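Where a number appears in this text, it was derived from the coordinates with a stated rule and is not lab data. Just so we're clear, the structure is a prediction, and the values are computed from it rather than from any experiment. Cβ atoms are built from the backbone, for glycine too; each structure is taken alone.
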Structure P
Amino acid sequence: MNTIVVATGNLHKVQEMKQILEPYGYQVLGANECGGMPEVVEDGRTFRENAVKKAVAAAKALNRTVLADDSGLEVFALGGAPGVYSSRYAGEGGNDGRNLAKLLRNLEGVMEREARFVCVIAVASPDGTVEGTCEGEVRGRIATEAHGDGGFGYDPAFIPDGYTQTFGELPAAIKNSLSHRANALRAALHDIFHVE
């Protein structure tokens, strides 16, 4: 079985990537299982810039080929916010609950609630060479209140197109078949790792 090291300390992301990649024959290890994730200032203006920055830093620090993702939610009525600031929307040290509460407050009374989750995957080799980047998205809309306790982040308020339940309510298998992260990872397997 091939091993992929993921440049994140977020256990939710590691678990999600395991569920998506293991059927393709990949064992997924979080950076913490391989020596720790280096401190990376995510000051890029795009998901791609941040993903590349994390992948290069972790690949050099761990001396391994590393996959990193940067992802977030873009709400069209909010001009694309929270975007690259999704994980710190409610301020530095913000958490999922505060970020979600702020988003729902900012959308009170707003009828146009279309949004998309975006994920950019970057893969870097131990010398810091970027092997490639891939993007995935899933479109949907923001519910007026949170539903379900599955997933993480903004999942309890995001209803993917074609469904009536949020990512927080849908079974993990369904979410992982259509999520932005699943789409980006499948693209990376095909375009960067050349898995058919």
Structure Q
Amino acid sequence: MIGFLRGVVYAYGAEYVLLDVNGVGYRISFYHPEALSPGREMTIFTYQNVREDAITLFGFLSLEEYELFMKLISVKGIGPKTACGILARATVNDILKAIELGDTAFMKKMPGIGTKAASQIILDLKGKLVPVGNNKTENDQQTEEVIAALKSLGYKQSEIDAVLPKVKAEGLDLSGSIRRALNLLAK
């Protein structure tokens, strides 16, 4: 099985990315188009689903997201597309919190999840997941990338720490966050 792919984004749509890995283009079902831009190098964690009529790669931004996906597809009645739909709609921490608190109303808001499926997910996974506080979210990963970019430009950690809360509060994408941080640092 393919665990992850590291390459350059060649093209993408709302539910897929074409990742160029050393001249080979992999089509990956990927539900985070906001994290993509052509020419960006990235690592995508993958799950290979083999059926009689198709072999599909499903992609994830983080190892935590991949691990939660694996737990979700272990639940009776939850397939890879439904699990990806859940992960596209909410953060890993929000999903873990809902499962641990038994919040069926939250789970029913997810695409393809009704009362029975929400109850089944909670029944099967409650108490079996990593505690909510230990997960590195997509937001944390982006913050680390912003810090690394600013350090590579010669800024000190103390300077970065001064502007980071303002940048995080604006909820921008990666490139927007870096631009905003540079604007704040220039003042």
Check your understanding: When you work out FRET efficiency 1/(1 + (r/R0)^6) of positions 24 and 112 (r between Cβ atoms, R0 = 35 Å, to 0.05) for each of the structures P, Q, which one comes out largest?
Key -> Q
Review point. Suppose you compute percent of Cα pairs over 30 Å apart for every structure in P, Q: which one lands on 18?
Key: P
Revision key, fill the gap. Working back from -14500 (helix-only ellipticity at 222 nm (-39500 (n - 2.57) for each DSSP H run of 4 or more, over all residues; to 500), computed), options P, Q, answer is structure Q
Revision key, fill the gap. One of P, Q was used to calculate semi-axes √(5λ) of the Cα gyration tensor in Å, for residues 32-143 alone, yielding 30, 15, 10; that structure is P
Check your understanding: One of P, Q was used to calculate FRET efficiency 1/(1 + (r/R0)^6) of positions 72 and 160 (r between Cβ atoms, R0 = 41 Å, to 0.05), giving 0.70; which?
Key -> Q
Exercise for review: Consider the structures P, Q: one of them gives 15.6 for mean count of other Cβ atoms within 10 Å over residues 120-127 as calculated from the coordinates. Say which.
Suggested key: Q
Practice item. Of the structures P, Q, report the one carrying the highest value of relative contact order in percent (Cα under 8 Å, 6 or more apart). Key: P
